[in-house]
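Each structure below appears as structure tokens.
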Structure I
Amino acid sequence: MTKVVEILQYRLQAGSGERFHHIMQHDSVPLHQAAGITVLEYGVSLHDPDAYYLLRRFDGMVEMEQVLQAFYRSQAWLEGPRTEIVTLIEESHRVVLPYQP
């Protein structure tokens, strides 16, 4: 099975980078980890305070889709940081690549 890394890149609402990072650091990433999702890295881009990235690793494509489907349907996500996070995101892009540490 080929491990994969998912790279998410977000364009945030103007001036919201610091707030978004706080939510990720204190709410979203701990929630990911509690759900068994490996978060490799996340943070504000060096080139723009309103650009953000999230890197997650999975054991394969099928596992990634199953885990993410369960995560995004969970009460913890839906009743937790979801609304605030989605409100701050203007645009998002996703890339999935083979993971080779």
Structure II
Amino acid sequence: MGERRNWTETADNTIRQMRAGGATWAAIGDVLGLSRNTIIERGRRIQAVGGPVPVRKPVRLPEDDPNREPLRAGHPISWGILTRGTVLEGVAFVPLADEGGECAR
């Protein structure tokens, strides 16, 4: 069995502050120069709360129906995909010719 460790108030405060700030046990152990398991045990004894926030998986959009009707020219979905990252991003689609418009004269 290992030697008994004499914990200082400074080390305990470091554990509490880092854990409340979202640090992992391993990160705290690296700062204090101790093993992850030693820090976990001490953190539980001093009731250090907090820790890393679990990463949420992004919400997955439902799959597109392969049997749906095609989108019209300039539909917000298709127009947005085509113009994302270009100078036209955010610009509304304006058809060149529409029924009853200038081309019908």
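Read-outs throughout are calculated quantities, based only on the coordinates presented, and are distinct from any laboratory measurement. Keep in mind that what you see is a predicted model, and the values were worked out from it rather than measured. Cβ atoms are built from the backbone, for glycine too; each structure is taken alone.
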Re distance in nm of label points 7 Å out along Cα→Cβ at positions 34 and 82: value 1.5 computed from one entry in I, II; matching entry is structure I
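Tell me which of I, II gives 19 when you compute relative contact order in percent (Cα under 8 Å, 6 or more apart).
Details: I: 48; II: 19.
Going through each structure in turn, the value belongs to II.
Assuming 23 is percent of Cα pairs over 23 Å apart as calculated from a single structure, say which of I, II it is. Mind dumping the intermediate values first?
Values: I: 23; II: 60.
Attributed to the structure labelled I.
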